[in-house]
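Some structures to go through are shown next.
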Structure 1
Amino acid sequence: MTQAGFTAAQCRAARAAVQWSQDELAERARVSRATLVKFENGSGVPHTNNLTAIRAAFEAEGFRFALSEADGQASISYVETWK
């Protein structure tokens with residue numbers, strides 16, 4: 001789990017669910033594609049502000065991310081948003 005409470009696995013799963021390319025997510029989050037690639041493949045953890053921006057891009061679409069205190073499992077939920 002990262003400082004922003006958001007994992008690379010959650011990022012990959014949410015991105016797949018909305019069928020965004022890495023380029024599209026990077027644009028929506030206003031981070032570089034290289035930052036996103038390093039995060040998703042586990043070779044780096046973005047600065048907190050970039051990680052927060054990536055998470056916020058998904059949250060704007062209705063995703064919520066959590067970590068279970070009982071077993072440490074990361075989860076994703078989705079609430080449909082009206083635009």
Structure 2
Amino acid sequence: MYFLGGLIVLQILFIAFDNALWTPFKVKEESLFADFSESKLFTEWFTPYKTQEHNLFTAIFTVTLLPAAFIGAVKDLVSRK
């Protein structure tokens with residue numbers, strides 16, 4: 001349950017940062033994250049936010065936290081029976 005709550009809190013922060021056009025996540029040029037955030041995936045296909053960094057971090061956090069939240073929810077449901 002904590003994983004899902006963490007993902008929701010991160011999304012609320014990203015929405016606030018995106019609407020303020022300010023981000024604490026500035027990716028340095030010529031780095032691995034800059035290459036990923038400037039790829040077509042995060043500039044054209046997966047664009048829930050205006051900034052590329054938020055799109056990249058949203059994808060990373062979703063891939064890492066959502067399966068853990070799902071597994072935790074299934075364990076809770078199974079342990080109640």
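Throughout, read-outs are computed from the coordinates displayed, never taken from laboratory work. The model shown is predicted, which means the values in this text are computed figures rather than measured ones.
Data for the structure
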| read-out | value |
| --- | --- |
| Source structure (of 1, 2) for Rg/Rh (Cα atoms, Kirkwood Rh), computed value 1.09 | 2 |
| Label whose coordinates, when helix-only ellipticity at 222 nm (-39500 (n - 2.57) for each DSSP H run of 4 or more, over all residues; to 500) is calculated, return -22000 (choices 1, 2) | 2 |
| Structures 1, 2, by relative contact order in percent (Cα under 8 Å, 6 or more apart): label with the highest value | 2 |
